[in-house]
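Peer 1: Given below, in the form of C-alpha cells, are the structures.
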Structure I
Amino acid sequence: MEFIDQLKRTVVLSKTPSRIVSLVPSQTELLVDLGLRNSIVGITKFCVHPIGLRENKAIVGGTKKVNFNKVKSLKPDVIICNKEENTEQMILQLENIAPVWISDIATIPESIEMIESLGEIFEVSETASRIIFKIKKEWNDFKVQFKNIPSKKVLYIIWKDPYMAAGKNTFIDALLDLNNFENIITEKEYRYPEVEIELFKSAELLLLSTEPYPFKKEHILEFQNETDADIALVNGEYFSWYGSRLIQAFEYFKTLH
C-alpha cells in the first residue's frame with residue numbers, strides 16, 4: 001500500500017499499521033480519538049492528552065530528540081511525524097526503523113487533510129469523517145458569529161529569554177487571522193523570530209501562550225512595564241494543536257472576544 005504524506009513523499013506500508021509510534025502530541029491525541037489507542041506503542045513526553053496515556057505507553061523521548069533504540073525495540077509499523085515539530089536528522093534515522101509519515105500544517109484545511117489521510121492509512125475513515133464534520137461545523141459557526149469583530153494588532157509570544165513570537169506561515173498565525181487578530185510580525189523569512197521588547201509597543205494586544213514556554217498569569221505583570229498594550233494569557237494548545245482539539249478550539253476563541 002502506498003500513501004502520499006503532506007511533504008508529497010510516498011510512504012509504503014505492507015499492511016494496515018497496528019503498531020504506531022507518534023512523535024507529535026496533537027496527532028497522538030487525534031490517533032486516540034480515531035479509536036487507535038490500543039495501536040499506539042510509543043509517544044513523546046509531551047503527549048499529555050488524553051490524560052493518563054503516558055502511564056500506559058512507552059515514552060521514547062521528546063519531539064526533537066528520541067531514543068532510537070527504544071523506538072526500534074517497539075517494532076512500529078509506522079512512525080507519525082511533523083515537519084515543524086520533528087527534525088530532519090531525526091526523520092532520516094527513523095526511516096531506518098520503519099516507514100515515516102510526515103504532516104506539514106499551517107492552515108485549518110491542511111489539518112483537515114491530515115485527519116482524512118490518517119483515517120485512510122489506519123482504515124478508520126468513518127471516524128475521521130465525523131471528526132472533520134465537527135471541526136467544519138464549529139469553524140463555520142465561529143466565522144458566522146464573529147465575522148464583524150474589530151481587528152486588533154497582536155503580538156503572540158511563545159518564548160522568553162530570548163523573546164520569540166509566532167510569525168507568518170504558521171498554524172498559530174492562521175488562527176490569529178481567524179480571530180481577526182492582525183499579527184504585527186509580517187516578515188516571512190522566520191516562522192518564529194526572536195523579537196525585541198521595543199516591538200511590544202507596536203501591539204494593541206499582547207498574547208502570552210501557555211506553550212511551548214509555560215507563561216502564567218504572573219508574567220502579565222512583568223510585561224505591563226514594557227507596553228501599554230492589553231495583555232492576555234492564552235491556552236497555547238488551542239492555537240497550535242491541529243488535530244481533534246480543534247473541535248474545542250472555536251468555543252475557546254469565543255471567550256477571547
Structure II
Amino acid sequence: MYSFEYERPSGISDATGSIGEDDKFLAGGQSLLPTLKLRLAQVDKLIDLSAINDLKGITVTDSTVSIGAMTTHADVATSADIRSAIPALADMASNIGDAQVRNRGTIGGSVANNDPAADYPAALLALNATVHTNKRSITAESFFVDLFETALEEDELITKVTFPVPQKAAYMKFPNPASRFALVGVFVASGSDGPRVAVTGAGPCVFRQGDMEAALASNFSGSAVSGVKTDASGLNSDIHASADYRAHLISVMAARAVNATS
C-alpha cells in the first residue's frame with residue numbers, strides 16, 4: 001500500500017468540498033482497501049464517510065424504501081421494515097459475502113463500485129430504483145454504465161438510494177463458493193410498470209433481459225422464462241464459468257426467482 005492522507009469529515013459538504021482529482025471516498029472499504037493493499041491503485045487522500053450520520057438510516061413508507069448510502073448490508077438484511085416492504089431486498093443483502101463483509105460493506109459503496117458480480121446493481125435495476133447524490137437524482141437505468149463505471153462525477157457522492165415498493169420480487173444467484181459473488185444473479189420484480197428482469201455476474205455490467213420481461217408480461221411463471229435463451233456473445237468467460245454456462249444459468253436463476261415470488 002502506498003502512502004496517502006486520511007480525512008474523516010462529519011458532514012457531506014466537508015467531504016465533497018475537500019476531494020481532489022486523485023482522492024477517493026471510503027465507505028465500507030471492502031473493495032477499495034484490498035485494491036490499495038495490493039498496490040493495484042493509488043490515492044492521494046482517503047475521505048472516510050463513516051462519521052457522516054446523514055448518510056445512514058432506513059426510511060420506509062407505503063410506496064418507497066429509502067436507504068442511506070452508508071447503511072450496511074447487515075442493517076438492510078435485518079431491517080423489519082424492509083423485510084415487510086421488499087423482503088427480496090433484505091434476503092439479497094443477507095447473502096452478500098460473509099458476516100464480516102455484511103457488517104462493514106455499505107449499499108452506497110457497492111453501488112458506486114459497480115462490480116460486475118455484485119448483487120445490489122441487479123436489485124436497483126429490477127426495482128427501478130433511484131440513486132440520489134449531493135448534486136442530483138439518477139435512475140438506475142442511467143446510473144450503471146459499464147465495467148466498474150457509473151454516471152457519478154469525480155466529486156459526486158451518493159447520499160441514498162430509493163426503491164419503489166413492488167407488487168412482488170425475488171432474487172436468485174449462483175454464487176462463487178469462495179467469495180459469494182454472483183457467477184450469475186437474477187433479480188425479478190413486478191410493479192406498476194410491468195415485469196423487470198435484471199442480470200448480474202453474467203456480463204461486464206448489470207443488464208435487463210428484455211425477452212424474459214416480455215415473456216413474463218404474458219405469463220408470469222417460471223416456465224415462461226426457463227425456455228428463454230440469452231445470447232452468450234459478450235458475456236463473461238473465465239476460470240469460474242464459460243459464457244455459454246453463464247447464459248444457461250440466467251434461464252435457471254430467472255425461473256427460480258419467478259417461482260420464489262409466488
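Peer 1: Could you figure out which one of I, II the value 16.6 for mean count of other Cβ atoms within 10 Å over residues 83-90 was computed from?
Peer 2: On the way: I: 16.6; II: 20.4.
Matching structure: I.
Peer 1: semi-axes √(5λ) of the Cα gyration tensor in Å, for residues 131-194 alone computed as 26, 14, 9: which structure among I, II?
Peer 2: On the way: I: 26, 14, 9; II: 24, 20, 10.
The structure behind it is I.
Peer 1: Still on this model: For structures I, II, which has the highest computed value of FRET efficiency 1/(1 + (r/R0)^6) of positions 155 and 171 (r between Cβ atoms, R0 = 30 Å, to 0.05)?
Peer 2: Values: I: 0.95; II: 0.40.
The structure with the largest value is I.
Peer 1: Taking distance in nm of label points 7 Å out along Cα→Cβ at positions 59 and 235 from the coordinates of each of I, II, which one would give 4.1? Don't jump to the answer; show the numbers that get you there.
Peer 2: Working: I: 2.3; II: 4.1.
For distance in nm of label points 7 Å out along Cα→Cβ at positions 59 and 235, the value 4.1 is produced by structure II.
Every number in this text was worked out from the coordinates using simple rules, so none of it is lab data. Here the structure is a predicted model, which is why all the values come from computation and not from measurement. Cβ atoms are built from the backbone, for glycine too; each structure is taken alone.
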